[in-house]
Structure I
Amino acid sequence: DRWLADPRSAPHGGESMLGFIGRVGGWLDTRPADDGLVVAVAEPAVIRAALVYALNAPPATYWNVDVRPLSTITLTGLPGRWSLSLEAGIR
């Protein structure tokens, strides 16, 4: 429960929520700045972390983002300056 309540908590020697969001954001910030297209197929947890990072949202926002299976999320921009586009998932 501490992990859910405190984004800095890293129970049992695991990764904190802040660390996870930072790790995913670090990857996001290494994407090409030359309009190169990158397609990432990832677990919902990774997508939620990327969204929280890209939107510079509070870490607690992570728990309020629902990423549905087969949904498409588009992030465009540069490190520190991301924009989000949402598209309907496949039904």
Structure II
Amino acid sequence: MLEKYRQHVLPNPEIALIHASCDEVPEDAVKWAYKVGFTWPTVLWPDWEAVGLGAYGAFAGEIFLVDSNGTLVAENEDEAFARIAELK
């Protein structure tokens, strides 16, 4: 995941990655994200609804790609990164 992020997301300022964490304690989420090398924003479980993530029925480990209007574009990691690669 980290390598795909570096290759496809980081070079393109039009794309943002958000980590939807199942943690409820901010320190736990940040500690884990730092440990695995995630450098993008993290949204905690209690805040999913407030930021609109609840609309996608996401669960831990799933990857969704949505456009700037919130429309679902891809529902898995392979599909999402294939679509992102097309945007270059």
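Throughout, read-outs are computed from the coordinates displayed, never taken from laboratory work. This structure is a prediction, so every number in the text was calculated from the model and none was measured. Cβ atoms are built from the backbone, for glycine too; each structure is taken alone.
For this structure, a couple of remarks:
- Which entry (I, II) yields the derived value 21, 17, 11 for semi-axes √(5λ) of the Cα gyration tensor in Å: II
- For the structures shown (I, II), distance in nm of label points 7 Å out along Cα→Cβ at positions 57 and 73 is largest in II.
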